[in-house]
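Take a look at the structures listed below.
Any read-out appearing in this document is the output of simple, stated calculations on the displayed coordinates, not a laboratory observation. None of the values given here were measured: they were computed from a predicted structure. Cβ atoms are built from the backbone, for glycine too; each structure is taken alone.
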Structure P
Amino acid sequence: MSVMLDASAVLEVLRPVQDPELRRSLVELNMIRNIKIEGDKVSFTLVLTTPACPLREFIVEDCQKAVKQLPGVREVAVDVTAETPQQKELPDKKGISGVKNILAISSGKGGVGKSTVAVNVAVALAQAGAKVGLIDADIYGPNAPTMLGLADAQVKVRQSQQGEVLEPAFNYGVKLVSMGFLIDKDQPVIWRGPMLNGIIRQFLYQVDWGELDYLIVDMPPGTGDAQLTLTQAVPMAGAIIVTTPQNVALLDSRKGLKMFQQMGVPVLGIVENMSYFIPPDMPERQYDIFGSGGGEKTSKELGVPLLGCVPLEIHLREGGDVGLPVVVSQPDSASARALKAIASQIAAKVSVAALA
């Protein structure tokens, strides 16, 4: 018996095709839309759960293979778009209007490259097509403006019905707010906890964020007031812990990880930064300056994923100093590839959690 070529037949052959991360049918997830049939050509829209989907090409290929099984189909055109799911609401926490997912990038100690990871992950998500914001919550040492090429940016404060609203700075597809915009370059911030709590809440609720798929919060090191303020104020899609391979950093990272878990925030995984050094004159060589395997060992012991290992390269450091994130300045370098893969892993885990 011949199969009539119509939209229902297309949906039926696509029903077995699954999202590899969610392990559910694309049809059941309403990811197949706008089916059109013109002679021997079938076209439809594939709506992914994140613009940064790491398996995009494989999903498209599986869809095309499935539809070409239908008699009379010679061409399959797939228009790919994305709708990032909204994280679940929590009754005791106030979300941010227009912001779908809030993520913390944190570390147990300073000097592990947490801000470098946060900035590059934010830019990588924006490059993939997501709408991204970044809060530099390291009030005492705000470095994100420099790393994003916004050290000289002038942000505006406007009046609204809700009071003063800060207009974020913008570069490389990322909206940014930072204490660095509100103080002089060499001015120290000498504040106690309540004042820090106030400014972080202002960065959350008194900024014109607009519509965002991801709002990344670059946390200060440790487990203090900033972490408590964030985890108690807003519903969070998850936290990412940045460490280096050596034992001192790993010991502190474990404390940071446990803190988020105790506060009810899911830990999406660990990033091992400065995993190894690649000399610029010998790109085929690598040196384990800070040891090796620490991030993998810790992830296994604590039962959380290792999202990736970022090598130490000179242009990674140089980019941070001059405001050119490595995913922009050297997109094919080992460190940029690692950071983009980490960004995709984070986005995928956020989607899985939101649709679970």
Structure Q
Amino acid sequence: MQYLFTVIIVIIIAIFGLWLFKKLWILDKPGNDLKNTRKPVPTLQGVFVYLALLIVLGIVYPEMFSSSLVQGFLVGGTIIVFSELLAELEYMGRITFKFPPIARFIIQILASCLALYIAGIAEYEFVIKDMVFVLPQWLLYIAFALWSVFVINAVNRIDGIYAQGNWMLTIGFFTVFALIQWVVLPYYTEFPNLETLLIVKQLALILAIISLVYTVVEIKPFGLIRDVGTMFLWFGLAYLAVVGGAKIWTIIVALSLVIFDAIWIIFYRIFILKKNPMKGDYTHIHHRLLGLGWTRGEVRAFVWIFSLLMMVLMLMQGANRWNKVIIFVIMAVLFFGVNAYLFLYKKLPCGLPEKKE
């Protein structure tokens, strides 16, 4: 019943957000590269993604506010939401304040470290075979900041086709929920952090519901959440993957298309294009598939279905870590091998030609 209330609340907030920003004329500026010819739609709906989580927690799960783990996420996420809101308002010409990209990276790093600090995570244990390794606090903070910033910025770039990124978020959050529900709890007998696991499981499903609702919002699109919502949600996924017990490798495989693509793009820009890897272009996976003649619908269906199948495959491995490692290696070899063959050896167009607005 709680999850039904969550769905209803998120839908109501989404509809209200679309109506309000349309009324206030807070609309996007349709471009001419990957966007269909259409009228402007309400933008900055990420504000209501953020509000949806707060309202759902306040009405349905008020006890979660007392959790330091949830407090850490909300504080870190709030900082990211406000910094991205400033950047978006500058892009829209609503404010004259200049928000340099480097400032966004610094804020994301600080928000990530602050989230862990508030959550009270001082060190991290992980097991390889029968050996237990402890990651000290300073190294954990550095590692998490790098992981978080990578996820927030690299995976965000997959959303060049409407709703594609939101669906990937839905899969990512549901993967965290499913791992705890159907792998960790049934396969293990001792839970020194059972309360944390249950909170992460619940929060992951709430965020999966929010991501799914906004997948529907963006698919037409009826509205766009922009970086305000996208980066907030990807930060949430990076955070839960770590505090939930290092679900990083399973998530990497489930979302392997977009994560491996980010790695491919970095190296392709540095060694082939001889340019700054942070400078945007049209060489991401959806651009490459469009360049090969695929339609937007075909690209979206391929990414969605493939990622869903990879999630199911990883969940079927249960607690068998070596099977997951083998699948990870196979996926990496296939992804980079196919891309190298098509775009380096066969010299097919690696993306779309850049277009000016």
helix-only ellipticity at 222 nm (-39500 (n - 2.57) for each DSSP H run of 4 or more, over all residues; to 500) from the coordinates reads -21000; which among P, Q: Q
Origin of the value 19.1, where mean count of other Cβ atoms within 10 Å over residues 199-206 was derived from one of P, Q: P
Structure from which 2.8 was derived, distance in nm of label points 7 Å out along Cα→Cβ at positions 87 and 335, options P, Q: P
When FRET efficiency 1/(1 + (r/R0)^6) of positions 71 and 151 (r between Cβ atoms, R0 = 41 Å, to 0.05) is computed for each of P, Q, the largest belongs to: Q
Structure responsible for 30, 27, 20, with semi-axes √(5λ) of the Cα gyration tensor in Å calculated and labels P, Q on offer: Q
